[in-house]
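*Asks:* Each in structure tokens, the structures are laid out below.
Read the figures in this text as sums done on the coordinates, not as results from a lab. Small disclaimer: the values here were computed from a predicted structure and weren't measured. Cβ atoms are built from the backbone, for glycine too; each structure is taken alone.
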Structure I
Amino acid sequence: MALDTIIKDGLVVDGTGQKAYHGSVGIKGGKIVATGKITDSAKKTINADGLVVAPGFWDAHTHYDAQLLWDPIASSSSWHGVTSVIMGNCGFSIAPCQERDQEWMVKTLARVEGMPVELLKKTLPWPWGTFKQYLDRLDGHIAVNAMGQVGHTAVRRYVMGEDSSKRSAKPEEITKMRKVLDESYRAGGFGLSTSRSPTHWDGDGNPVPSRVAALDEYMTLCEEMKGTTIGFVEMAGGNDFSRANPEGMARLVELTKRSGRPVCWSSISQNISDPQGYKKHLQMLKDYNANGVPFFALGHTQTDDFEFKFDFTNVFDRWNTWQRLALEPVETKKRLMKDPAYRAKLREEMKTDTMQGLATNWGRIILVRSTTGKYKKYEMKLVTEIAKDMGKDPLDCAFDIALDENLLTHFRLLDSRSPNPETMMEILANDHVAAGFTDAGAHLITEVNTGFATRLLGYWVRERKLISLETAVRKLSAITPEESGIKDRGHIKEGEWADITIFDPKTVDASDRVFTNDLPGGLTRLVQYAKGIEYVMVNGEVTLQGGKHTGALSGKTIRNTKK
């Protein structure tokens, strides 16, 4: 048999968790057709001597919905060996979308997901209305495999218009939403995503539509997933679906029954407010699965700090007055930030933090860079330390410095998760935890976590030896598709699609996060470059070689079906 491609003489780590073996991989028609010792000829040979040949990596939590319109390789995820992305999370898909709501959707994405509004506006008008039309727009134009969650916020806005952010849905509106969801799943929608997070506000300062929905509405909408063959329910849960209380857990269990699909718990991590709490969640995950309740979760491999400046930030959006301040024009913002009474109101709000798992306080915020240089001696110091030195209250200290530098002072909120980083590997050891929770495609100037895969392989496997190469690859490539019900991806096996990442185990790693001006129009974003990723293949074609896009657009929208 004449093959299209042979990957020759590599160390094959097949994604099953079984011991790696030296051998070759044969590809024809986009699929793996042979493994081990191969004597067939091929049109193309990739010499993998000294390299690891692994199934392509998955990122289960991204917001690439809009970015794929101008960036077909989904950078910087693909640089690190990611071949498949799941987008539309937290309720924020960009389809379905009525033409009347496109500007609103752009403003909402800019606000809640930290995307440049001027960049999003350049993609308008969108030539789709339905979910099918959106997926059709992607096929043939992307270099990664893409799955789209159907966003609760998008569906609610599509049916209810402006009222979606103001009131509960009427019975006839819920019926219409169910019809839209049914059509979206039959067109390929991966699952249902939602948010009840108190940090999620639209571009007009209103709660995003999913936050306004009654719980009964959400439970009812989940029923439309019954009969789908792949996918899962995803949410930014808030207290209503919190694993920390019995009522929230009972609702999560009910969602699996109503939907007939797994529920993704989002991420499990250690946090400073309850350093041992993650152990309870790991045991719960194990026990529920043992009893037939299909839950899975995502795990981190690196810390996630949050960069911000006061000219634009959503870091403080959990508090209403702070959220309103963030929406104001810069000059109004400056005036309010100078007002002692307004400062007192902001200070009072910060005394109550309902999101201790992601704690935000001045003792976790550092001054990274003084743009004028006047405060250079305070760079990389906590605001609380600076305030003590200046004899000021921490809020007054931060505001005074920011105002003196036209709100362009660079601050950083330190990640309150994983105070003991080794707990990340303890969490990944659970059979139902996949690696990868990046928010990639969102928060472009504040955070980037796309190096989760190369960080796992370079630091935790090679340097720390706290996880085996075989287990790490399984966490990156196989757990998410297996939990999602996808049977023809995630492994190096005959008959599966040839999504393959080839890397050098001696050099693979994630670089430091850096700012670059590579967005359309020269706009700035944070990126994380990769080391040691030699080839990335999607559906049998090399899409990246040595970190550079080959021009191939072999990605597919992986679509659901409904019986």
Structure II
Amino acid sequence: MGRIATELAVDLQAGGTADLDRRVLSLIKSGALAGPWRDPRRIPWMPITSTVGKDTAVFQVAPLPVCIGTDDDFMFAPMSADTQQQLADMYGLVQPTTKLFDLCRQQGFQVNPATQPYDGPTRVARGYSPNMGDALASLRFTRDMLKAIAGRVGLPGFPYKGWMLTNRAETPGQAYNYGFYTTGATTSTGPFRSASGLVLWQQLAGRHNTRHWDYSQVGVYFSQSCTVNGRVRRLSDVLLDPEFARLASDEGVLKTLRQPLLDQSGVIAPRPSQPGTGELTFKRVLKLGSRDGAGERVVADVQLFLGCRPDGAFGPTTDGLSREFQRSVGLTPDGVWGPKTYAAANAALAARAATNLSLGPAVVAPSSSVVLPLPDDFRMPSPLVAGFRQAKQYKPVTRKPTKIVIHTAEIAELPTGAEALAAACATSDRVASWHYSVDCDSIWQSVLDEHVAFHAPGANHDGIGIELSGRAKQTAADWRDDYSLAVLELAAQLVARLCRKHGIPVRYVDEKGLLAGENGITTHHDVTQAFKRSTHTDPGEHFPMAEFVARVQALTEAAAQAA
């Protein structure tokens, strides 16, 4: 298994906010994509329809923002406009417009955003990380949103923000964001009403630079494949087409299909917007002021390569994008297209063609009907671990866990038990901690698996401690009430995941097994009896260990078959 979302978030958090977007990009390049983004060539695209007058288009949008982690435990990748642009270039995808965002809100199922407090003291008091622009804030936002949409069929109505393609973005380094739709009344301080009549927190605004991000800023993308009036088209072509641009853009034709990045280092060149053009042919030097003659497509082909409107006039936009491309490939950024720039462009085209990622799934349009390879029953995933709050007392050393230690927390059966335990673990000065807390409807993590928590002397060095909401004095009947059965089911799902991840045997290990060095699932009581370093007897003599281990085994086998 790969690294789960919590581990990635904590690592990103440890590096601070400086260059966080670049570190996210490095994770993605190293293979950290997950969930519906695990293979960008096979995203389960979802359809949205746009009709303007007599024209109708069907576009395809990814069901969730870009995700990192593992398939069953991921987070929305923190996304700056810089990172969003580079991912669009890497995978041949199209970035959103306000029109496309609005269409997704109107045609998706309605869900409101999981807003977070702005100021640090309020955030900490309410159990959030101190800064709304840190990685743990993004993790919490993902968990809250996945919990809100879990099990629902279709497309969520975009309860987050994205970086927009817009003609307003003319200043290098200044990006425009939009979205964060909600419901209810509008006010002068928000939420506001969009031009299309939708209620949202973020109107189109350019208050941030292209390296900015916060917890609600995610990466939303559209496939190049679309249809207009039943005919297969590329979305980038539609956005540059005076006849059909209004289907995808409130502004009509866009001047450019790129973010106004200030620093272009490392940016991959865009593919030409027309399929089947092959390589660019050098015919003459092009520069600011050059124009295509009658029947000529020299400047227009370069403009399609750069992702701007192919009007055949080499103006300031074409000049600026040319300089950006030249910087990205190590050429003098003078905006002049000579043999070296053409050669670099063709090298970029060849490299991109080798990835075969530009068009995504094939789109078939026999006769007048439109057939898109889209699932109609894609169900939103449910997060297993609801959140992470770092314990105050723990040992940040790297170790390989070999045991799962089950505890009862000796608290009442409350639906907020896991949250309360996580809060106590994060604030208590007592030298005690655990990895996970489980109640009837949520799991919270307090210590990373590879770090040592202080929960069971004798097994701290190689054990993962799991605290269950309940008490050691519970009877067999008590363990079968609705609350405890829900706790046991969540705990079994968690233990099954941990056993798969760390290679821990799915078996019960009693005190004799512990003394013999066996690995597996044990209890605080067994650790006490084996090592005589505490007096704890939880989870009690009536804990249904045989049934619990059997359930963990069944979940582990089901996961292996699915894989």
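*Asks:* With FRET efficiency 1/(1 + (r/R0)^6) of positions 95 and 439 (r between Cβ atoms, R0 = 41 Å, to 0.05) coming out at 1.00, pick the structure among I, II it was computed from. Please report the intermediate quantities before stating the final value.
*Replies:* Details: I: 1.00; II: 0.50.
Computed on structure I.
*Asks:* Then there is this: Out of I, II, which structure matches 13 when relative contact order in percent (Cα under 8 Å, 6 or more apart) is calculated? List each step's numbers first, then the result.
*Replies:* Values: I: 22; II: 13.
Structure II accounts for this read-out.
*Asks:* Using mean count of other Cβ atoms within 10 Å over residues 39-46, single out the structure from I, II with the greatest value.
*Replies:* Values: I: 13.8; II: 17.1.
By mean count of other Cβ atoms within 10 Å over residues 39-46, the leading structure of I, II is II.
*Asks:* Using the calculated result 0.40 for FRET efficiency 1/(1 + (r/R0)^6) of positions 143 and 303 (r between Cβ atoms, R0 = 41 Å, to 0.05), pick out the matching structure from I, II.
*Replies:* Values: I: 0.90; II: 0.40.
Considering all the candidates, the number was obtained from II.
*Asks:* Between I, II, which one scores greatest on distance in nm of label points 7 Å out along Cα→Cβ at positions 47 and 447? List each step's numbers first, then the result.
*Replies:* Numbers: I: 4.3; II: 5.3.
Across I, II, distance in nm of label points 7 Å out along Cα→Cβ at positions 47 and 447 peaks for II.
*Asks:* Still on this structure: Supply the structure label, taken from I, II, corresponding to distance in nm of label points 7 Å out along Cα→Cβ at positions 15 and 551 with the calculated value 2.8. Spell out each step's value before the answer.
*Replies:* Numbers: I: 2.8; II: 3.9.
Answer for the origin of the read-out: I.
*Asks:* Out of I, II, choose the structure whose coordinates give Rg/Rh (Cα atoms, Kirkwood Rh) equal to 0.97 when calculated. Provide the component values of the computation, followed by the final result.
*Replies:* Details: I: 0.97; II: 1.04.
Only structure I yields this read-out.
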